[in-house]
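Please find the structures below.
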Structure 1
Amino acid sequence: MRAEKIAIAREIKEQLGAAKFAILTDFTRMDTTKTMALRRKLREVEARYQVVPNRLFRKVAQELELTGIEAGLKGPTAIVFGDGDVAAAAKALRDFIKAEKVPVVKLGHMDGAVLQAADVETLASLPSKKVMQGILVGTIAAPMSNLVGVMSQKLASLVYVLKAAADKKSAA
């Protein structure tokens, strides 16, 4: 292998090794303007878009033990990857595809699992990480706030009973 290709493979390996997710796309009919627009949109959510040669990517995938991804390495391939929120990246990619009709999602890889195009669409439909954290905190806090409400009600009832008893004694 030539020195340039070794350097490219090393760079891809370093970037994918640090990434939490990877989504393979077919970039057919993507011109320079669309590619730059997609890169800008993905950069906002801490993701990158890079065209990769299939042969080099296959070698890197084997070294990084990204099993099952070989099926997506047919035809022109570009990869969306990053270490940010995968749902935000999938949402940005989905919105771009809706607007431009390209690129086409082939498949993805996240946490050792292969994602089909439908799985990437499902990730895109999830709420953002901040919203999901808020829902989790609310779910955890709900029983505690209910308990506080019940206890304060019981305390108020006790105060009313004691007040009624005091009023009864003072009237007699």
Structure 2
Amino acid sequence: MPEWTIDPAHTTVEFAVRHMGISTVKGRFKGVSGTIQATEDARLVALEATLDAASIDTGEPQRDAHLRSADFVDADNHPQITFRSTRVKPLGANRYSVEGELTIRGVTRPIRFEVETTDPVTDPWGMRRAAATATGKLNRKDWGLTWNQILDFGALLVGEEVRFHLEVEAVQAAGERTAA
């Protein structure tokens, strides 16, 4: 079964969280790696991915330092956030429901999200590439990310729901390339 490697230069892992109940703060993880298993005709079978917890970036250095701290991802003690699929269910037309185990801060919990893939292409350098888009959401408290503050008007400073959006590009391993 062909293996594909996530191309970090062409992959984004973004998240969004409500701030004070009135706006949304967005961020991303810059450090991403992983592998994808697919059938010969490029149907998604399994995937594993790792995020560098310290690579979190919201564009605000003070906030980023707080997110890296023990109040949130605790990057010093838990430098990686990992995902490993346990079930991939085809939904038709390059769409899948992916279930798996997400580990943050040493806490592993199940998660499900939807993925839409592209058909593979051969790039100008002879490499086979494919891409996928995934979206989902999680409750950060399920992974022990419980730091918060209740504001005078009753809203939470940091929302509990985290929405995520992934744009992944992958390259087929050199020894496993088939004709385009």
Highest-scoring label, criterion being FRET efficiency 1/(1 + (r/R0)^6) of positions 66 and 138 (r between Cβ atoms, R0 = 30 Å, to 0.05), among 1, 2: 2
Given -20500 for helix-only ellipticity at 222 nm (-39500 (n - 2.57) for each DSSP H run of 4 or more, over all residues; to 500), calculated: source structure among 1, 2: 1
Which of 1, 2 yields -0.61 [log10 I(q)/I(0) by the Debye sum over Cα atoms at q = 0.17 Å⁻¹, for residues 2-41 alone, calculated]: 2
Ranking 1, 2 by distance in nm of label points 7 Å out along Cα→Cβ at positions 122 and 146, the structure that comes out highest: 2
Given -0.35, -1.16 for log10 I(q)/I(0) by the Debye sum over Cα atoms at q = 0.09, 0.18 Å⁻¹, calculated: source structure among 1, 2: 2
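Every read-out reported here was derived from the displayed coordinates using simple, explicitly stated rules and does not represent laboratory data. What you see is a predicted model; the values in this text were computed from it and never measured. Cβ atoms are built from the backbone, for glycine too; each structure is taken alone.
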